[in-house]
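Multiple structures are listed underneath, in structure tokens.
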Structure 1
């Protein structure tokens, strides 16, 4: 019948013996009530998870047992970390390769359950404190099988599975959740002062310790090489800017812009836009299209050493050079005509560039903004830099003005950030 066991042993313990996995059960109230159930032909459900029968016993000595006590305690107990003095051993899984496969009738979760032979499970791997089968909850997500540990490609690593167990909701957490669900309505119409949703969030935050994955890690080395190339290429372009035709220069700079701003999926050059003042058309240098179909306009000027603000002061200020103010004015006119073009312009642009855009993609003209790439700032004095920043912020509602030196600094900043993560 029952065998003596140490009081410090847990109520449920797993042990591999040969090619079998045993569940060793040490109920607080002794084993006599289990023998009584088995002799009647009844099954035993432990912790709402394991369905055990007489056929699962390692040593079936039920017929040798004799009645001596009419008392029959409940099958489930609250404290499974400390067991009783008697024990019963059940076969619950059989070895298959590197895994134990659980008997589907012992662990009836609806999908096969495999446990790596080197794993060291406890009862908490299978049951929650509310007598809930954890693997039954996992099975509700419809995996084809549940594999814990080992080399299988669909296996949940033991470390991650233990973290899942640690985050399984407690009874206190579930009570907080119920209060949170009704809190919003109750507080809307009554003078209730407790914020149930806030209590729920705090409870979850204390228990959930998972950190977000570094999704960029697999691509970081490739990104470093990409931005190293772009930085070196831009430096080479600036060192020999006079050798480029304007169209060639603009095409290469806009590629750098798109790589620095991944929201943009396409750039169109030489875009014809209706001129509502002159009755003809204007030609935009570059039209950027983002993933939502919204457009922005870019003006790219080759650098020829000119400053962005005057070297001499006008009334104690370095004012914007004519090239800068003229470019911004030109860009503002483009934005004005695009906006006035409205839905008709959206249809025209969508139809014109349909072959270069994803299927059913629609270009949208919704408050487009401008971007100006021109000039250098490396040789500016401190006062010139300060006045240039004032001018740049003055034009902010029209366009973002970026110098080539600032473009270099942006590339260097991205590159340094990526290198720091290696």
Structure 2
């Protein structure tokens, strides 16, 4: 099968990049041909299809530092990226794929490309890595500070995003994102041309249905990781508590630092980088050490030294790869009760705590730190859970079935 993978970038960036490239590699190993389409970014992986990639334009500030004319131009591009659509049309004509798999187009490629696939009767499958279809901000974070609760934008009204300054806590970026979101919802820019929407968590699946998206189009497909070799046992003494991920406000690192002050005898390692690194380093107690960005192999080695991992996010995490990697490596995951995280550690693979509660996090860390038998049992349960439900092989096999069903149903629909 010939499959076009679509994303705003074509390199390993965050959980989205990891899922996308791992899928592409495994599908290629199984004999499928993967053709990427993304914006031309300096970090992109080399590909013979790069000549089709449209220009990458930085939209992180969403017009906050732009002139009025530039803001208008950017707004039009966010809604309907004609350059990307033209490039994608050429790619589709030259490649003639069986299916298009969309990973992300928000703020860059835009859903304008989907019309190209529809006009050529090519089915589209879309993985939802965040909440962009029901939230202008994409993370269900009100004012980029607190988890968003009703009334909010999930049914298509973007005004709360403007009122709460949900993007960069400023009016212009929030308005730009609200316009992009409002137009796309009103015109059914995603819901009409996409045949199947893949939700990696039950929480996201429920959120999409609550947002008015047709349940018949939504399929639950959990992420998967390669299981690798059996992990080393939990250290019987010593060890560390490990956080791995982006150093950003929504990840709850301030909560972790407060918890570390409560239990100063427990060493904490923080692996990753992000906009808050310097401020977090300045605020951290002596028991916390920052490692910066490290390789996947080094990160796995560090998990071997860990008693447990932590994910104290304050936003509705969808299906974080770092938690799945903790299960894979036989380490209990301590997660906040946000989004899809509790689903991953159900059945005793970790501990679930209230979000924004340093004492609850400190208590959970202390519990596994002082009871290594418990930590070992949770690690074993997590590893078994990973092997049963969250392997890359299982994930890609299910994805292949979804591709086949979607291609067959699309052919049948067009033949009527």
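Every number in this text was worked out from the coordinates using simple rules, so none of it is lab data. Keep in mind the model is a prediction, meaning the values are calculated, not measured. Cβ atoms are built from the backbone, for glycine too; each structure is taken alone.
A compact table of results
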quantity: For 11 (relative contact order in percent (Cα under 8 Å, 6 or more apart), calculated) the corresponding structure among 1, 2; calculated: 1
quantity: Answer label among 1, 2 for the case where Cα extents along the principal axes in Å, calculated from the coordinates, equals 109, 57, 47; calculated: 1
quantity: Distance in nm of label points 7 Å out along Cα→Cβ at positions 198 and 406 - highest-scoring structure of 1, 2; calculated: 1
